[in-house]
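Pasting the structures here.
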Structure 1
Amino acid sequence: MPTPVPAAPRIDEQAIRALPKAEVHIHLEGTFSLHDMLVLAKESGVTLPGPARTIFDISTHDDFSAPSVTTGGGTGAGSAGLTGFLRFLDWQCGLVRTPEQAARVAYAFAARQTASGIRYSDVIVNPTHWNAWRGRELDLLAALSEGFDEAAQDGLCETGIAYSLLRSQTAREAEDIVAALTYRRPERVVALSVDGDEKVTGRTGEKFQAAFSRAAVAGLRRTVHAGESSGPAGVWDAIDLLQAERIDHGVRSIEDPALIERLVRDEISLGVCPRSNVSLGIYPDWVSHPLPRLLDAGVRVTLNTDDPVPLGTTLEADWAVAAAQFGFTEADLAGFARRSIEASFASDDLKRDLLTELDAHVAAPTS
């Protein structure tokens, strides 16, 4: 059993919020607040699946009953509660039926990120959850972009969209999606992603190789969920077959020393989400999580929330817990902030500005 790190002085969440930073592994589907859902349900004339006070508890149970159920989704842990969680996401996103509603969800996301001190986000959007928009996925992206545009005009967090394929989609579907993305070039779409339960679908790198290759040629960045519910093999596939520049999760890379060497050599970052991994059964507790071992090995690791609202967290809360669990100092957290900006798909100009802001913040004397 891993030895607990001696308790470190508590780092206040307000100090964490003050750090200029990015978040690179967060699903829009996992950020709907209870207020968002109540308003959307009323507007759509949909009955809640249970009492409002337990809505997020319901999302962890396999017996959740909702229409239009898909077979993959944001976290992909393969745990006992995953099926219910994914059905919950389908129900929730199914409430969004108009461009105005989609724009409102996007604006609320940017406001939520800003409240955590996040200056830029690569937000993952998997249109298979948004069942009212089937066949109109690019219209959904346009509506979300309007909300992100309004948020940016109001001084809130800048946002890029990572369009996520579902692992259970076919190679043809993936190639058609990339063709549409590269032809239309939707505003704010900066990357191609893939998510879903690795354990259920098996290895899918070869299936999506052509789609990701076309995305790379077209200038789309690439990030892949891998090394979560399955072992290191998925990470190898993501790197070798899908040209992944960043891995979402990737925590089980720690099981393969050769893979760790590859990640370090090629400077491929891992978008790690400890609370999600613990909540969905990848690791039994925070002490068992390989985050500090990955850092000690020299892997470029960022610290993210994945699906923060159903998991009951914020980025500053997770950074504070990580600091307490693993003995991270304020300097360590500034390192997480720096890596988050560097690993993001923000423009070079925005990265430079954010890194300059971070340097000034770190250098400023504390009162």
Structure 2
Amino acid sequence: MLPTVDAKPVLIAQRLVAWHGVQPRALPWRDAPAGARDPYAAWISEIMLQQTRVDTVVDYYTRWMARFPTIAALARADLQEVLKAWEGLGYYARARNLHQAAQQVVNLYGGRVPSQRKALLALPGIGAYTVGAILSIAFNQPEPILDGNVKRVLARLYDLEQPINHTTALHQLWQWAAAVVEAAPANAAGACNEALMELGATLCTPQKPRCLLCPLTDLCLSAANGTQADRPVMPPRKRTPHYDVAAGVIWQEEPLRSPLLIAQRPHKGLLGGLWEFPGGKLEANDADLAACLRREIAEELAIEIDVADQFITVPHAFTHFRITLHGFNAQYVAGEPQAIGCADWRWLRLDELDTYPFAVTDQKIIAALHKLAGNLLPS
């Protein structure tokens, strides 16, 4: 049963704004008060902060804004340049959507971020949370937000007993978020929403919330009931599948001294548009990883290879599954590469790879190759 006690949205909003105004964290996208920020900067920072820690985003945001200081600059950029700037930040669909949305903003709105909810929601990669963040933080509109931090704060304030992903619970959380921001003092909608996020990031943390320092402790039903550690109620964890993946560094001739083959992933889907050392998942009918790699290369690029030594193993976790990437040296034997299971391919020398965007796993392979190449230099 959902709680029905009113946690006094007006008082919550007033306390949040006052608390946040005393000593907000200094972050590069906070170059103006919340509610009066550059909408492009607010948009970029909010997209980067999705599923990513603040301390990781800071450097990426700074480099991004130096490289693409305006929406027009982002819209003009080649997608490969955009993906390279995003390299290592993960969830690459965010970068592809930003690039496409920037082009739409230039074409439809003269390069100015629209301030209407409907128009923003029509842009790629923008959902209900991002709309609320942009409209409140950039335009000071009383639009609600609901990210992971805000969900946790509200679930504790109201001692929400249902799993946080339950449809009814989500609907209620949105209602509470709307009630709080709509109750904010005049011209403080952006500050109120930012304070909600800040509270979840700094005090109302997932483990060991710092309730004694919280400005809302006396309004919090979880604090009153002693259930802070049990809120929010999380859904049962599903077993995370694991896959073994073989990747081939395919040398045209002599390893480390001749060109090697890289492939571009299809533009849609996981890691879309990034480059990789081609290969794929170990299947039940593969005799071993070497056989898997030969099969994948034939299916993906229509060439024949000889598989040599395995020189690196890279474990990596994605959102819904884990992999162990096994990197092999391989020798090109026959056939003309064709883009059958990939978007494109290139023969490149090792020192040319740095201009292409790769996923984290492939970056580790590149680092290992540079180390091997360095060992060949005369001492």
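Each value in this text was obtained by applying a stated rule to the coordinates, not by laboratory testing. Not measured: the values here are computed from a predicted model. Cβ atoms are built from the backbone, for glycine too; each structure is taken alone.
Here percent of Cα pairs over 37 Å apart was derived from just one of the structures 1, 2, and that gives 13; the source is 1. For the set 1, 2, ranking by mean count of other Cβ atoms within 10 Å over residues 95-102 places 2 highest. Have a look at 1, 2 and say which one yields 13.4 for Kirkwood radius over Cα pairs in Å, for residues 215-310 alone, as calculated. Among 1, 2, the structure yielding 13.4 for Kirkwood radius over Cα pairs in Å, for residues 215-310 alone is 1. Kindly point out which one of 1, 2 the value 1.05 was derived from, the read-out being Cα Rg over 2.2 N^0.38 Å, for residues 47-198 alone. Value 1.05 for Cα Rg over 2.2 N^0.38 Å, for residues 47-198 alone corresponds to 1 out of 1, 2. Computing relative contact order in percent (Cα under 8 Å, 6 or more apart) across structures 1, 2 gives 16 for structure 2.
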